[in-house]
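Have a look at these structures, which come just after this line.
Rule-based calculations on the coordinates, nothing more; no lab input. None of these values were measured; they are calculated from a predicted model. Cβ atoms are built from the backbone, for glycine too; each structure is taken alone.
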Structure P
């Protein structure tokens, strides 16, 4: 069945404008420098380029061929800008602007050479899409979530079709004078462009929604002040660790850590200084744990540390190393150094069905208060004689 080219151009143009409008609605209220605004401009550029292509023969070739392809190149450049903004990467104006200038210059130079125009578009545009794919598939700053795969699919398919057409023209598989073959290729490109526009619009919106969900989850599970897991998150981790250790008969050690005389820090230096001390202690503790260990702010100036598959003696050794690290690390504040110490309670043994998250916390808490009673800045362990820290 023959495809009506004006109808195809009209459909792609309407889809692109609609996508631009909805992306703009989502971006409403955000700063103009946000990625969603530039992505709305991407959709608008696709629509405008299709309008210019669709009026070929009605308007001059400069407008339809030269400017139409220049605007298409601009759309790809704006895609790159949007992804840079999304990732927090500093834009590179030369990498964005040079392909657009090349498109305008080369299409103006070869405006009457159809074969060369196909080769130019089939190399320049896939190169721009390659830059887009590079950002999407980067391992250094990965774009997480499923939305990126919608963008990857659209960019890869569109780039592949353009490149294949250019190779066909370059190697003689396609004849610039074969009107029917070129018409079919043009129709295929328009259909692929419609799929790409849908993939680009929906994919980028979905990427933003996924990022917003991740941020909401992190806010719900992270302590805002210290950046550690909050009470809810560390308790969830403790429950899963207890279940796994009971199932496999493994050791699980728990440390309850409390900053000594923290109220005096707030009283003598102010609550902002107290916040700075909390952040410093949290950083000191977290930096000395193994990859499999977990730490969270349990409440106030207390921290809960989970040590999977760690025997009591090893947990005690680590607890004392943490105590010494905090003692040796002061917090700079107002031209002064605020020094604090910690008291640590240790609970560790092979878990059985009788053990529960609550019983482990209670035992470690009792040991920690024992350390407080015996003079602070020390480690006490459940079920063993106390030793000086």
Structure Q
């Protein structure tokens, strides 16, 4: 098994374009959540807040490629370009067959689907439908659009596991390189906001509705006043590479991936299960050859739902007790769906390299049911060596990935 390292990162987030902007905004404690007028235009949607990507210019991508892209593919492409630039890989290395892609989304573009059916149902006429529309709504749209723009000729994966997608994509890329099937992998997730995303969580009574007039105060992971998910959008991309390759070309190594697990919880399609979450973290530790005592920080999934935060906090206590600091970044960013895992992984790498712990935003009063674990409440200096990242999805798809600061041993 080859060792796998991270040599580039890219981000398009509700803060804007750039992984430095992402990490610096998180460290500054900035909320990316805003009131969204489009949510007020749909009857029955009570939540009026979201985290939307600002100030992105799709024209940075040539039109011949952009024509087949929805917003999520634009976000993924721009994030990939940033990761490649940081890693200093050339176009020839992208096209040489040793670069693969593992990028997923929750579904294809909902906005494009809406545009298609608005025309089709009104006219029953396909002549008004652009031929490029299919490439925006297919479930592997982000992965194939990225590969087209960058000339990638290696393996293509497009996992679709809702909130676990980004973490799974990085984990699958890690395994691909560890097994020697690819030398490089661009990995992560992307999603674009649509009011129906928020509407879906609202129908499940899982969307935040009590802070519409104060969007910066929601979501509230682990807080006693939390009231649900705030949806957002963006893309996070990590460039993975074999240690052998990175060392040979003198690349700057940002972190090393040393363990991954993804497990299914068949007990419920909707409700999280403490034992399954604990089993996922335990399996990731076994994959890394570590014990709970080796972990310095837990980056929680924690979406600010009533049941989810409790189940995860109990699972964390089951594995780590109250010994390991943990936080969730969704209080800052909202829930970027398929992009959440990879955006948050990029932030964890930033914490490793900047030697700090970013707290959970809006955690003013810890819920008693979540109080037995060690919450990070303020930005603090810490020399983190090893961290575990959790992401859990509806449908019982649980994922955990373990990172450590690169050790030249």
Out of P, Q, which structure matches 2.9 when distance in nm of label points 7 Å out along Cα→Cβ at positions 278 and 366 is calculated? P
Distance in nm of label points 7 Å out along Cα→Cβ at positions 62 and 326 - structure with the largest value, from P, Q: P
Value 27, 13, 10, calculated as semi-axes √(5λ) of the Cα gyration tensor in Å, for residues 46-141 alone from one of P, Q, is from structure P
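Of the structures labelled P, Q, which one yields 27.2 when mean count of other Cβ atoms within 10 Å over residues 102-109 is computed from its coordinates? Intermediate results must be reported in sequence, preceding the final value.
Values: P: 18.0; Q: 27.2.
Of the options listed, only Q reproduces it.
Could you figure out which one of P, Q the value 3.4 for distance in nm of label points 7 Å out along Cα→Cβ at positions 174 and 198 was computed from? Write out the running numbers ahead of the final one.
Values: P: 2.3; Q: 3.4.
The correct label is Q.
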Of the structures P, Q, the one that 19.5 was derived from, the read-out being mean count of other Cβ atoms within 10 Å over residues 206-213: Q
Have a look at P, Q and say which one yields 11, 27, 36, 20, 6, 0 for P(r) over Cα pairs in 10 Å bins from 0, in percent, for residues 214-301 alone, as calculated. Q
Looking just at relative contact order in percent (Cα under 8 Å, 6 or more apart), which of the labels P, Q belongs to the structure with the highest value? Q
Of the structures P, Q, the one that 198 was derived from, the read-out being volume of the Cα convex hull per residue in Å³: P
Origin of the value -10000, where helix-only ellipticity at 222 nm (-39500 (n - 2.57) for each DSSP H run of 4 or more, over all residues; to 500) was derived from one of P, Q: Q
